[in-house]
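*Asks:* Following are the structures in question.
Just so it is clear, none of the values below were taken in a lab; they were calculated from the coordinates. As the structure is a prediction and not an experimental result, all values here were calculated from the model. Cβ atoms are built from the backbone, for glycine too; each structure is taken alone.
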Structure I
Amino acid sequence: MSSTPIATARFVFHPTAIAGVWRVERKPIRDARGSFTRLFCGDEFGELMPGLQVAQINHSVSAQAGTVRGLHYQHAPHAEHKIVTCVAGSIVDVAVDIRPESPTYLQHVALQLDAQQLHALWIPPGCAHGFQTLQPHSAVMYAVSHAYNAQAEDGLNPFDPALAIAWPLAPTEVSARDRDRPYLQGGRPV
């Protein structure tokens, strides 16, 4: 996979160590009033993924620093592209490759996102997603390519030693659903 960024009019897409996971750098327009930033553009994102559409935009607010949410994904045919942006505070965003045929299977990418830079992490189908808040009252907005489907939802335990995710803060809040997910067995999601 090439490590060369791809630039469009309003974005620079930086490849990561996991195929299909991109760090998205936005190019704000600044003047005396402040700034204007395009968060998504179907034409420009479509240069990398023709036909990509946004079906749903979600907003998550976490009151405490250290909150861990995820690692979530949906099974096919509801597997989704997810474009994650921190719009208040800051987070460490994580994508875990769960594609068994991938050379980076069960490896992860972690990227700090914050409201000042408004960079994003673009996560493709076949990757689980989660994050930890680094500041109180952090808010995350994510656009997804498929609407949520409860029957297709699944996840990994964010503290599974097999994933070796180094969450930067001691966890303060974690849902019982995420905390109680089983660990991987035999190197395969359960």
Structure II
Amino acid sequence: MIDRQRAGKAIEEFLRALGRDIEGDLAGTGERVADAWADDLIEGEAIDAAAVLREGAMEAGPFDRGLVVARDLAVTTMCPHHLLPAHGTGVITYLPGARVAGIGTLAHVLDALARRLTLQERIGGQLVELLVSELGARGALCKLALTHTCLIARGERKSGALIETVAVAGVFAEPGPERDLAFAAALSGGRT
């Protein structure tokens, strides 16, 4: 449970520790920041991603066995090391098994896993494991391409840097034609 009042006061104290006066432009900032974090930036912490996937799934029919690719899905997450955002896009690819998920469900699950204090690598790994365990997907892949504010606005200041991660599970984790197909589909260009 998020204690918004305590979080707001902590933000105000943080600003004071940086030598700022909590007046004028900064009046109410603590409350606004606490609300932004609770209502949006880490809202995934309160969401059971597995339950979202189960509830948004249906039995696969005889024609629901082909490769599914959902690309250019907007992703925002919060770096647990610097409390700064990373944003970009994700690609989810899977070979249906017993069940299939609606495209909106896939996007919702991705958001539920990303809108947390978490590492980019963890988001993709958790997502592909859920697709295999909850849907019975024969194979799953998640590629994330994110720009990390902590890499471009501080420290190394690598403007334009893009961090890409690829997580795989099921038959996509082993060399073979299914893996080759998944990688070709997921790593190819986006919109034409």
Structure III
Amino acid sequence: MINQNYIYLGAVIFLFGSIGYFIETLQGKVKPNRITWFLWGLAPMIAFIAQIKQGVGLQSLLTFMVGFVPFLILTASFINKKSYWKIQKLDLVCGLLSIIGLILWQITKVGNIAILFSIISDFLAGWPTIIKSYNHPKTENYLIYLGNAIFAAITLLTINIWTFETYSFSLYIFVVTLLIAILVKFKIKKLFDK
């Protein structure tokens, strides 16, 4: 375990990696789907509120940042004419899961339910980006995902007591963002096509 203050370093690394994506969104070099980025902002914010209610400390900063940055990217996408709203069934499922998680959380008063549904919703919202990163890696920037994976790894290394509310969202973010970073950076599909 490392000192919790390293979480601040992780946040800076994530923000540094996010700046490039933000700028590339403004310039039209990347084409974020507004629905995906909205859901990527919403699901972590629900998990963040649940973590706070359950007494998760500084480790919840990762969850907050993972929700806040997509809202920044979403805002930048309105300047980029190549960004788009494309509501698909998967987007509706993600939104429904977020709402179900909130309702069950309110009924049961168990924050872990909201966290679990937020993870499921976030993964489903991100699935198209995973596929796009595999098929069309040039349409993405790996630095935002790598920075996020590093931030999540640092957050995981600060955990004293491993409970669902303290590790689940960070572990999920580490795995999914590292996967996307690898797919984009190393253009994995090209390796298999040879």
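*Asks:* Who wins on distance in nm of label points 7 Å out along Cα→Cβ at positions 31 and 135 among I, II, III, i.e. which is largest?
*Replies:* On the way: I: 2.7; II: 4.3; III: 1.2.
Largest calculated value belongs to II.
*Asks:* Could you tell me which structure in I, II, III was used to calculate helix-only ellipticity at 222 nm (-39500 (n - 2.57) for each DSSP H run of 4 or more, over all residues; to 500) as -1000?
*Replies:* Details: I: -1000; II: -11000; III: -26500.
Considering all the candidates, the number was obtained from I.
*Asks:* Match the computed value 2.1 of distance in nm of label points 7 Å out along Cα→Cβ at positions 15 and 63 to one of the structures I, II, III, and report its label.
*Replies:* Values: I: 4.4; II: 5.8; III: 2.1.
Derived from the structure labelled III.
*Asks:* On relative contact order in percent (Cα under 8 Å, 6 or more apart), which of the structures labelled I, II, III is highest?
*Replies:* Values: I: 26; II: 20; III: 32.
Evaluating relative contact order in percent (Cα under 8 Å, 6 or more apart) on every structure, the highest lands on III.
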